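Peer 1: Dropping the structures in below, format is C-alpha cells.
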Structure 1
Amino acid sequence: MAVTTKELIRYSDSALEARFASADPATGKVLWSRTLPRSMTLLEIRSELKPTIGTETDILATIESGGLSKKGVNLFYLQNCALLVRWYGVGWYVGAYSVGGPRRWGAEHRVFSRK
C-alpha cells in the first residue's frame with residue numbers, strides 16, 4: 001500500500017493538524033514559488049512580495065506535486081498565519097507562525113502563492 005501525502009506530514013500542534021484533516025489535495029491548486037531576495041520578516045514578505053492567501057487543500061496539492069524544496073523552508077500564507085513546511089528526513093513538518101513576529105527568513109527560502 002502506497003503512503004499518502006497526509007501520512008508524510010507531522011504538525012506542530014493538534015489544532016493545526018485538525019485544520020488539514022478534511023483537506024483533499026485533489027481539489028487544491030498547485031501554487032508557484034519565489035525565492036526570497038534577502039532575509040525578510042513575514043510582514044516584509046507580505047508587504048513586498050504580496051503572496052496570496054492559500055488554502056489547506058492548495059498546500060497539500062503543492063506538497064503532493066513535488067514542488068517543495070527539501071533543502072530549505074517553504075512558506076505559505078493562510079488567513080490568520082504563515083506556515084512553514086520543511087522536510088525533516090522522513091516526511092514534512094508543518095508549523096504555524098504569527099505574521100507579525102520578529103523572526104527573519106533567509107534568502108534561500110521560498111514563499112508560495114497563487115499566480
Structure 2
Amino acid sequence: MTPHAKQATVELMTTHHRLSKARACRIVGLSRSVLYRPKVNWMERDKEVIDALNAIIAKRSRWGFWKCFDRMRLDGLPFNHKKVHRVYCDMKLNMPRRTKKLSWTGFLRQVDN
C-alpha cells in the first residue's frame with residue numbers, strides 16, 4: 001500500500017469511523033508526522049535541474065549521466081550529483097551500456113571452445 005493510499009485510509013477512518021488520527025495511523029502503519037508534513041511538488045522543486053538536463057540532452061542525446069553532470073558543473077550550475085542523478089533517472093534518460101559486438105571469427109572461437 002502506498003503512503004498516499006494510507007493517508008486516504010486514515011482520513012476515511014477519522015471522518016466516518018470517528019477514530020483518532022493517532023489510532024488510525026497505528027492501525028494503517030503510517031507515521032503521524034506524514035499527515036502533517038506539507039506536500040512537496042517535486043516537478044516545481046526540480047524544474048531548474050530538469051531544464052538544464054533537457055538543454056544538454058537536446059544537443060547530445062547519447063551522453064550519459066556523468067558527462068551531463070560535468071557539463072552542468074562547467075556551465076556553473078551548483079547542483080548536487082545525487083539530486084541530478086535522481087532527476088536523470090526519473091526522466092528515464094539512463095540508457096543500457098553498450099555491449100561489444102563479436103565478429104564472425106570471434107564467434108567461431110567461442111563455439112570451438
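Only the coordinates and a few stated rules stand behind these numbers; no lab work does. If you're wondering where the values come from, they're calculated on a predicted model, not measured in any experiment. Cβ atoms are built from the backbone, for glycine too; each structure is taken alone.
Peer 1: When helix-only ellipticity at 222 nm (-39500 (n - 2.57) for each DSSP H run of 4 or more, over all residues; to 500) is calculated, the result is -18500; to which of the structures 1, 2 does this value belong? Please report the intermediate quantities before stating the final value.
Peer 2: Numbers: 1: -6000; 2: -18500.
So the calculation was done on 2.
Peer 1: Tell me which of 1, 2 gives 37 when you compute relative contact order in percent (Cα under 8 Å, 6 or more apart).
Peer 2: 1
Peer 1: Further, regarding this structure: Which one of 1, 2 has mean count of other Cβ atoms within 10 Å over residues 30-37, as calculated from the coordinates, equal to 15.6?
Peer 2: Computing mean count of other Cβ atoms within 10 Å over residues 30-37 on every structure in 1, 2 gives 15.6 only for 1.
Peer 1: Using log10 I(q)/I(0) by the Debye sum over Cα atoms at q = 0.15, 0.16, 0.19 Å⁻¹ as the calculated read-out, with -0.78, -0.81, -0.92 as its value, let me know the right label among 1, 2.
Peer 2: Comparing all candidates, it corresponds to 2.
Peer 1: Identify the structure, out of 1, 2, from whose coordinates FRET efficiency 1/(1 + (r/R0)^6) of positions 14 and 62 (r between Cβ atoms, R0 = 41 Å, to 0.05) was calculated to give 0.95.
Peer 2: Numbers: 1: 0.95; 2: 0.20.
Computing FRET efficiency 1/(1 + (r/R0)^6) of positions 14 and 62 (r between Cβ atoms, R0 = 41 Å, to 0.05) on every structure in 1, 2 gives 0.95 only for 1.
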